[in-house]
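K.L.:
These are the structures, in structure tokens.
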Structure I
Amino acid sequence: MGAASIPTKQEMEAAYEVIRKLRMPSVPDIITEVQRLLQEPHLRIDEITSLISQDATLTGEVLKAARSPLYGLSEDVTTIFHAVKVLGIKRLNEITIAVALKASLNPMNEFHAKLWDESLMIAAGSAWLASASGHVDRDEAYLAGLFSNIGCMLLSQGNLKYEILYEKARAYPLTTHELEARLMNTNHSVVGFIVAELWSLPERVCKSIYHLHDTNITPSGVDDLGALISVVRTATAHMEEVRMIKVPESMEFLKFHDSAREELMMEEATYEEFSEYMESLI
């Protein structure tokens, strides 16, 4: 079974040639500090909640996100400390990263907002599938889904042709990567990998973002990343089906769907429940 690779030197150089002209999402100091606190051997919840509470905007957005159906909570969350009790540290960290990433991408145009909404759905769906599978890390799945579209959002900056390219890839038997390579000599998976590394995401998450669209690699052919890639591919396919009125049979992620389901080994009843969950997010 092959090892999951990272982008080649040539791929990285081609990507940097493009993104050096773009506005990259910078990592806020608060994210760096939260990550530092999470890595300490003796975790102090009060320090993390105090840190987040110092930022009124972040506090409001975290509480708003924690109440969202995307997180499946059945009770109202009124304070950051309450959010920690209900969500746990790791899920609070997910929300904090999501809020900070969105803030770093503002202002968003209509196309970016659409991609962001889809990213949240993919992240939530990936996390759901990871939990249901029992053998995929939920937090890794959420982050891989959340950052799955970040490359698209960056490559579309100041490029009016990109939105047309993106929709064309959805409607015709051409992958997004093929069209991006023709237009820009790079692709959004390499760019996504670079951003994920910039945000200090786990190596497995960075690699899964890079391999997500790789048609030459089957899930079982990427060492132990197969299941992680499969949950994001499956969540993406379901997101496409839920959000689009008519999904072309050539849709890229629908091609991955059967092999991804086989990799995850889930019963039909679980997938039906998952489909209902994805529909509830609209």
Structure II
Amino acid sequence: MVQISKPVQGILWMLVTTLNFVMVNVLVKYVGSGLPVLESAFLRFLLGLVFLIPALKSVAKVQFTPRLWKLTFGRAMCHALAMTCWFFAMTKIPMGEVTAMNFMNPIYVSIGAVVLFGERIALPRILALVVAFLGGLVILRPGFREIDPGHVAMIVSAIAFAGSYLIASQLTRELPASVVVFLMSVTVPLVIAPFALLQWETPTLHELILLFFTAAFATFGHYSMTRAFACAPQSVVQPVVFIQLIWSVSLGMLLFGEAFDPFVLLGGVMIISAVSFITWREARAKRSARAAAVVEKP
């Protein structure tokens, strides 16, 4: 049997991740044309709870404090807003544009970490953020074409996702990752439910099945991404994420008749390049810090 190196395994797992997440996009876009956005988002999380049953043992061991509950529901509100805007954007703009603009999440996380947590930011990282911002402008091209409400929704979605991830980074310091995912998956539908009920339409069995598979692909996508990061550094597997944009543009053309837009690919390349550079630079800084710590030991 051929032994596959860890970095190659990481790249393969990340490739699987891109396929899973692009299938989530396809199913959301398809279902979104038949059900209200908030209802689709609510059912996606509700039907996905079945995949979290194995985490119940870990949840039962946690002693929840008021601070943990505040963080949990704060994240739920950010994530609910992000998911709702993302579902809405999928019904309004091409899949490729949604995917490319979603690549901005790590950029907003970096900015949020500086603003909220006072993290230091060096000139190379600032220049990378500028490149990513310019990549977003290449995709949107304000002044050269009309900005759709879907574009605005996607910007809000990416910022809200960044807020969710920043809060998650605080929660994972005190709770196991499986518990953090469980809490998000339980609290987000609770936040969305009142609004979803206001415009509720009885879903068909076909729509429920598609939303169940949406949850399944999303769950396995997060699992395969975790495996990818366990096998190889983020600096190695992060560039593979760009393949998701290729899948999105291709399937958007084949399944939904969306036009090919070279500016979306160019902007996506700029954003992913910037994100990959930041990831590589942070990984190198961590290695240097560990090496320095080893040298200082008596």
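FYI, it's all coordinate maths here, none of it is from the lab. As the structure is a prediction and not an experimental result, all values here were calculated from the model. Cβ atoms are built from the backbone, for glycine too; each structure is taken alone.
K.L.:
In terms of relative contact order in percent (Cα under 8 Å, 6 or more apart), which of structures I, II is highest?
P.N.:
When relative contact order in percent (Cα under 8 Å, 6 or more apart) is computed for each of I, II, structure II gives the biggest number.
K.L.:
So distance in nm of label points 7 Å out along Cα→Cβ at positions 31 and 231, computed for just one structure, reads 2.1; which one of I, II is that?
P.N.:
For distance in nm of label points 7 Å out along Cα→Cβ at positions 31 and 231, the value 2.1 is produced by structure I.
K.L.:
Turning to a different aspect of this structure: From I, II, which structure was helix-only ellipticity at 222 nm (-39500 (n - 2.57) for each DSSP H run of 4 or more, over all residues; to 500) = -27000 calculated on?
P.N.:
II
K.L.:
Here's something else I'd like to know. 12.6, 35 is what came out when Rg and Dmax of the Cα atoms in Å, for residues 159-206 alone was calculated for one structure; which of I, II is it?
P.N.:
I
K.L.:
Given a value of 6, 29, 37, 22, 5, 0 for P(r) over Cα pairs in 10 Å bins from 0, in percent, point me to the structure among I, II it was derived from.
P.N.:
I
K.L.:
Looking just at distance in nm of label points 7 Å out along Cα→Cβ at positions 167 and 191, which of the labels I, II belongs to the structure with the highest value?
P.N.:
Once distance in nm of label points 7 Å out along Cα→Cβ at positions 167 and 191 is tallied for I, II, the winner is I.
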